[in-house]
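Take a look at these structures.
Values quoted throughout were computed directly from the atomic coordinates according to the rules given, and no laboratory measurement underlies them. As the structure is a computational prediction, the values presented were derived from the model and not from experiment. Cβ atoms are built from the backbone, for glycine too; each structure is taken alone.
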Structure I
Amino acid sequence: MKAYFSSKIPLIEAEIEKIVPRKATGEWFGREVDDHGYDFDTNAWDKAIADPFYHMFDSGGKRFRPVLSCLMHDVLGGDSSEIYRLSTISEMIHSGTLIVDDIEDRSELRRGKSCVHKVYGEGIAVNCGNFLVYYAQKIVRDSRVSDAEKIVIYNIISEELTKLHIGQGMDIWWGENEKFDINMDQYLLMTSYKTGALLNVALNIGAVLAGGESKYLFGLSDIANKMGIAFQIKDDILNLKPGKTWGKETGEDITEGKITYLVVYALKNSRTKDKKRLQQILRSKTKNKQDINEAIEIMQGSKSFDAGLEFAKELIVKAKDNTIKLLDDNKYRKVFLEILDYCVEREK
């Protein structure tokens, strides 16, 4: 898996540099955006778009989603010259949504650095985040793939972005309105939308460019859904029990009052006294380390960490079974199976 990532990431990042230049020119703008004949303020581009984007992009990130596009393209034996360029779509949308997500969650850190809105201001951050989402779709329009393939990709992006924002809306509303009566099915729907959506975009772009039949698109959507839930549950766990390379504040989910798998499970499986105390801490939006640790202890006492990890692993087992049924056996499928394991084994 590591060797595959290492071979693809430089090619993906080179495409990103072409699509979003760090320093724009009028010639580039006329060619790539709009040849209207007016004067383009390249400095405004640098300060309002490129700099905030690369603040996020250069801070790290696994390039997980674009690599998935390349991998699925390889699994299905694709040979499209456009795969690296189109693989960047999920990374750009992901970066854009993270920039806005950090504002919505009032986050201070992302990948160990100050969030974009803390450095450049909320106005620039919101605009840059939205730009990345919309500009990613322009990549499809300008690509050298068939019109039929463009339509399929457009439809996938449209559907999954709709789900992503519904899931994000649920997540925010629950936390801000102290909705502690959320059941597990509601949580699973939210996180499958919020986290699974872009995984589905990534996998299906690779499949479409490889000429994949509709059965692959439907099958990959189910796999992406299970991946997304498992990935998010692992995120929930790492937020409270981080590995050494975790780039966020420990306990940020508690400060934000988030309704996670761990919270839903703990509120169902704790003593009444502990339930009330956990709700009290979540309502307080505290940054007090003692209170955060107390909330973690309550969740630990309910066995929510163990239950969450076990459930995530069960989802990955099902995703692997579905992968084996759907995709022919080759060296790339083996890499994909390793990536599925990574979703629950990772430490960042």
Structure II
Amino acid sequence: MGKLTAGALALSFVVAGAAAQAQPVKLRVADSFPSGHYIGEKITKAWMAEATKLSNGALTFEYYPAEQLGKAKDMLSLTSTGVVDIGYVAPSFTTDKLPLSVVAELPLNFSESCPGTLAYSKLVADDGVLARRELAPLGVRVLFALVLPPYQAFLGKKTIEGLKTFEGLKIRTSGAAKELAVRKIGATPIQMATPEVYESLSRGTIDGMLFPFSSIYSYDLQGLLKSATVGENFGSFIVSYMISDRRWKSLPEDARKALTEASARATQSACRIAQETETADRDRLKALGVALVELNAADKQKVRGEMATVSAEWAGALDKRGKAGSEVLKAFEAALK
């Protein structure tokens, strides 16, 4: 009887252990992209589905877009404190905490999304300079990141007739890199999170913005625009999905493996999707009647010259603050090559 009881108890422990092991891990993912935005629909959701598939259903997700769990500027703190498990963190919205991480937003030598994305991914990998210098001290890690195609300049009520058009105008920016770029063309930078752009442009609080074509329709800005540049590089924007080290270490090994593989695949596909969307939405805007303006040769040369100084100024300002600006810039330029 005693042996039977002991056997039954042992069996019950095995069954209970198996049930506990089979219990799926549910992660809350939060970002600020509006419903229907291509990043949420084609990249984030696909990444979650891939992770679920790779984990054989052991990983599941609850997705909260459109700032449902917090403002874009607060997402780093919400992620590091565990309010959300995985959060969309834009370094340019949190430059006080991530000043070095905006390096890929500088107007450097890349004209499409994938070169910038793949280079930046090396810097935020576990042994990368940004992971060591900035992310690890904050207790967070990047799962996957996307560097958008280079930003263009958009105006709401004016047709761009050359660089002189921008003089004195209030232009929305995000992050220190693009703030420097706007000053170089004689305009006044206005720092602003993306969800605030529609109201500010419609009210005339800003005259225009630096923006990618691929996000114009997602934020319903197409009806507010009169003109935009094409073929320029006024900097870019970094989209990264982060998880806290504490939450990461709490996950089972197979869940971490599935997330790592799904994130690597997302990095490869996301930049292609971003570039395709950029081209398609640029063509849609042109068909809508928005003037797409290519600067003349003299203005192009002037922009190139001015933008070339932005990176050095950015790095130098950080070096003076005791931050590794020059080291990170050098690492990113090497990764681009």
Which one of I, II has helix-only ellipticity at 222 nm (-39500 (n - 2.57) for each DSSP H run of 4 or more, over all residues; to 500), as calculated from the coordinates, equal to -23500? I
Taking mean projected area of the Cα convex hull in nm², for residues 30-69 alone from the coordinates of each of I, II, which one would give 4.1? I
Quick one: Cα Rg over 2.2 N^0.38 Å, for residues 206-309 alone came out at 1.48 when computed from one of I, II, so which one is it? II
Taking 2.8 as the value of distance in nm of label points 7 Å out along Cα→Cβ at positions 214 and 230 derived from one of the structures shown (I, II), identify that structure. I
Candidates I, II; FRET efficiency 1/(1 + (r/R0)^6) of positions 46 and 62 (r between Cβ atoms, R0 = 30 Å, to 0.05) computed = 0.95; producing structure is II
Of the structures I, II, report the one carrying the highest value of relative contact order in percent (Cα under 8 Å, 6 or more apart). II
